[in-house]
Structure P
């Protein structure tokens, strides 16, 4: 049985501007509540290590995570409307 409710504090943040820094993302989410960790995913295969346009933010509580989804999903940040949703567990691929 699938549970669509947030059951943790880790959020997926998509459609990020390639120029956004982890510090800027942290400060933006701190307007909602305490942020534990921020990680923007970079393409290591490019010579300039460009952002892949998404990352993860871990909030201090489930309440703050839910609030961040409600208040920030679809809102403009650094020139783009960002996607904020509950992070799904990483699926390991062995091929």
Structure Q
């Protein structure tokens, strides 16, 4: 069970870093961000997350806000995984969680 929680937590961290990286690079690149190769790579990595955010959000949410929705959902997933890991580690003993 601990391994499954660790996998979910790690995947959430990777996805959060990809979304944050795309956002920061978009700020730095400005209007030419669509031509940036790294920005396009981040777009490929985050496209499934943004598509999933569209599926769970109401239609009134604008498409430009979907990356924020995906980021917030991932933050909640990461928090839930962290709380689950803490709970498991407390139950089995902290020395077994290293």
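Quick notes on this one:
- Looking across P, Q, the calculation of semi-axes √(5λ) of the Cα gyration tensor in Å that yields 32, 16, 9 traces back to Q.
- Source structure (of P, Q) for helix-only ellipticity at 222 nm (-39500 (n - 2.57) for each DSSP H run of 4 or more, over all residues; to 500), computed value -27000: Q
Rule-based calculations on the coordinates, nothing more; no lab input. These numbers were taken from a predicted model, which means no experiment stands behind them.
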